[in-house]
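> Following this line, the structures themselves.
Every number in this text was worked out from the coordinates using simple rules, so none of it is lab data. Note that the structure is a prediction, hence the values are computed from the model and not measured. Cβ atoms are built from the backbone, for glycine too; each structure is taken alone.
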Structure 1
Amino acid sequence: MPFRIEYQEVPGEPTPLGYLRGIPPEEHAAIKLKLDLLASTPIPGWSSFKWFSSVEAKIREVRQGDHRVLLCLHPAVIVVLHAFRKQGRKLKRKDIDLAIARRNRYLEDSAKKAS
């Protein structure tokens, strides 16, 4: 696979993996399949996936029913930032902001490890 998948865990906060483990197994399996498909497909091919879109600030969204997974890309890594049940027609600002904050924390932690 060209990308590996990591889950951004923040101590004291609900985790994306924890959310995914708590949803019905068939929904979890469908999301896992989509993440694996992203991981094994070169980026130019991603635009053909109807269940995948860009949100903002380099945050991307995977859709499965009313479940959403927000992620970002880091060299050779798909970072799962936030997973939740979508309510309403649009993503809530708080969910986008949480994903952006987790992405920023991931990037800071990666920079520290590289130093």
Structure 2
Amino acid sequence: MVVVALATSSEASPVQLGMVEGVVTGLPTGLGLANVSVTLRSDTEPWSEIHTTDLRGSFRFSNLPAGLYSIEARSAGWLGASVSPVVIVPGIPVIEHLEMTLVPPVPIELPSKT
């Protein structure tokens, strides 16, 4: 007599997800900028997520499905910075560095005294 046992699993194989992390720095010093709003947008789906940089200017987005994304950094007094495309591949961390520049001062002309 031959007995055949088939093993079945009720659990689906886990979906592998990716992540992107990085630092937002300010020019000309190159120091990390705290409290910068960093937006990650999917280039193929109607999805976005916003994080704020920590005291060192670091940010991290995790549990991301594979795909193409864009990153944008914004903060008052600074020109925005962005990077695209950001390619997310499951299991492979992506590191991005965004550099922001101070908004140039606007010259103010005072009326002349005559």
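> Given a computed value of -13000 for helix-only ellipticity at 222 nm (-39500 (n - 2.57) for each DSSP H run of 4 or more, over all residues; to 500), which structure among 1, 2 does it belong to?
It was calculated from structure 1.
> Same structure again: So Cα extents along the principal axes in Å, computed for just one structure, reads 41, 33, 26; which one of 1, 2 is that? Provide the component values of the computation, followed by the final result.
Details: 1: 41, 33, 26; 2: 115, 27, 18.
Among 1, 2, the structure yielding 41, 33, 26 for Cα extents along the principal axes in Å is 1.
> Figure out for me which of the structures 1, 2 the number 1.4 belongs to, where distance in nm of label points 7 Å out along Cα→Cβ at positions 20 and 52 was derived from the coordinates. The partial results should precede the final answer.
Numbers: 1: 1.4; 2: 2.2.
The correct label is 1.
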